[in-house]
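Next come the structures, one after another.
What follows draws every value from the coordinates through simple rules; no lab data is involved. Fair warning: this is a prediction, and the values are worked out from it, not measured in the lab.
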Structure I
Amino acid sequence: MILDYSQYNKYYGEDGIVNFEYVNNTLDKLKEIKGICPFCKEKIENSIYYKQNNKITWCSAVEYETVVQCTRCGWWEHSYTFSSDDIDEGLRATSTELTQAILRSYDIASKNVPIEVLNRYIAQNPEKIYGINDKKMEELVASVFKDFMDCEIKLVGKSHDGGKDLILLNGENQTFVQVKRRTQANKVEGVSCIRDLIGASIIGDAKACVFVTTANHFSKPAQDAAKKVVEKNILDSFELIDYQRFVDMLNLQRESYPKEWEGLLRIKDNENII
């Protein structure tokens, strides 16, 4: 099961005196849900970010924000609190904006799992790649290639795709990509699919090929076929990407994955991110 916390709900609460008048206390209800994982039903003590600002120049106030994350299920919460004490100006109040992640879940073989979510999940759980949907595997490869290649990528894979699933376009140059999601970790990629891609490339006027597979490795005949078409100048290049190499590419992406809560931060100078 793939858990996704990329979407969220916002809540707001306040209490105190604003413009010399008491406001309705909506802060207490917020405190009832703040910092409690709705799925594990436990108080979260794991703070992954905290920032405080006592140097507010326009009034006597302090602001602080916190991000907590459940260590069991990954659910997160961001809170921003502004507390003022400027009664001469009719302001002595505390307000909190609370942002809590929404849980969405997908079966590993689902056609509906967002590709960004699948990308992160497989990067963290590469052994699960054998169970994903075939078309989602093609989309996953396309998403990875977008990060590694400065070119346009078209998904073309169909039941009669002629040996290609993706086309990489760089000006007038085409690279045909075949994607195979094998269901077994010890699978060896044979030469027949390599020959199909070579034929599709020649017929389609492509000058380069990439073959991506979840198989453990390529057979010797498959490696020889890819090497020979380059040596004979039939193709400019033929790249073979097996399971481990594709997983390595996913891992290179992981450091650049955004944390959704980072876009919610209000206090500047975020040097204290953990």
Structure II
Amino acid sequence: MAYLLINNRILKEAETNLTLFLLNTPDVYKHSIWFGFGGIPLLDENLDILEIELKTLGRDLPNLFKNRRELFRLLKRMLNKNRFFRTGQITFQFFIIEEKIDYLITCKAFEDFDFPSIKQGLLLQVPELKLFSQSLAYNSRFTKAPFWEQVKAECIKTPNAAAVILNEKDFVCEGIAANLFMVKENVLFTPSIKTGCYRDVIHPEIIRLANEINMKVVEVDDVETKHLLQMDEIFFASETKGIQWVLGFENRRYVHELSDRIYTALNQFLERKTENQK
């Protein structure tokens, strides 16, 4: 990355001095979104989340973020100057010191042309760390990030592993920064918000697409790990990681039919959304 967007200005990375941001040990809020198909299809949805989460920190969005058309123009300019023409990730960082809030926007490119997906199936494991379901303030990427890092550190010893996180009641609730979906026959199950699960911006789109292909969708708050062995298919979904299908759990092996259909439909949906941004 050669260029980044800092406090309303696009600067060369080598010309940027972040010392002033970091001198007073600010609180740092980070949020990443996906870009592709020549646009940033879920920008508005992510800005809605940003506004809510910054308000929980007692802060308003900086003025640029309230002018979504101008923000989109600058983000596109930054991507173009970096020659990022395929897909990738944009990361917003907000540095909060007392009443002041500065921001830094960076980007990185992916090699793919489409929405992310994991080609190789993952193996489920259940970490010992558990989520406290009663903390409603704990349902954002920002507040859950330290917890997810701990879970990731616990699971990193197992190659090709994906964590299915349980809450304090031992009910399945989520993956690491990703929503969990389970398929049995023609029913799509996903943990309800009562489990304390995180809801990614892509979650409602998966529900909508499942409904469009005549699948019954059920939100559940009492799925145990033993029930995972009864499923036909399991996959995770998030905007930044894409669709991650699960190969197996213990001695159970899964198919990946619906996740493939959802992945294809998501690409079509996101490509249409970018057309409306032009």
Structure III
Amino acid sequence: MTNDVAADSGQGIPRLNTSVPHSARVWNYWLGGKDNFAVDRAVGDEVRTVFPGIVDAARFSRAFLRRAVTFLAGEAGIRQFLDVGTGLPTADNTHEVAQRVAPESRIVYVDNDPLVLAHARALLTSTPEGATQYIDASLNDADTIVREAATTLDFDRPIALMLLGIMGHVEKHDDARAIVAALVDRLPSGSYLAMSDGTSTSAAVVESHRQYNESGAVPYHLRSPGEIEAFFTGLELVEPGVVPFTQWRPEEAPAYVDGYCGVARKP
């Protein structure tokens, strides 16, 4: 899904084109990470000029991941996680949060980005009691995802499907809903879907993403809160439902950000 990776170096390692911004590296920059280049920081700063809240949105989105996984591994008793579109590793990756709560948790990360693949070793660390796996597969190839993930996860037992900040890369809403449905359909009863994405809830965020989409990075398409909620059709939403990132089981007085999230159980 990116255009900043050159041909293979001949040693199985992709050569990176650092003159083109990369969505995962821009996001990494907003999160305060170090896996980014000058072109990514320039685009990140341009977006922040138009929409100063983008850094808070990125970090609050990451905080939602931590709270959601803590709930799933704790209160919900989930021990298997399928994190699709994981992006670059930063602090509090899904496996780190889940295995802090339940060391026996098993996590499969899915991405098809050569840059992320180059960082896969950083993700493939686990407690001795649990397991982590990284698989190279496309978001819209549910059959491959399930087939490869089944070497680590038991698809007869509940699984938490994590789709965080990824569905915005699918332009058409109907296509995005079909992708989510195809993945959820392959999960057993008692599984969960956790989702978060940016929303078109202010003029500033809409303009900032218009400029971002012209930067050369993979475009990201904002949706309305109602469109985010539609992804959970047929599932049982966990309280408080589909809400801004900061309002899902907040640990402190919530601020407002342009991005919505939710967690739901498959009956």
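Per-structure values
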quantity	calculated
Answer label among I, II, III for the case where Kirkwood radius over Cα pairs in Å, calculated from the coordinates, equals 22.3	I
Per Kirkwood radius over Cα pairs in Å, for residues 39-182 alone, the highest-valued of structures I, II, III	I
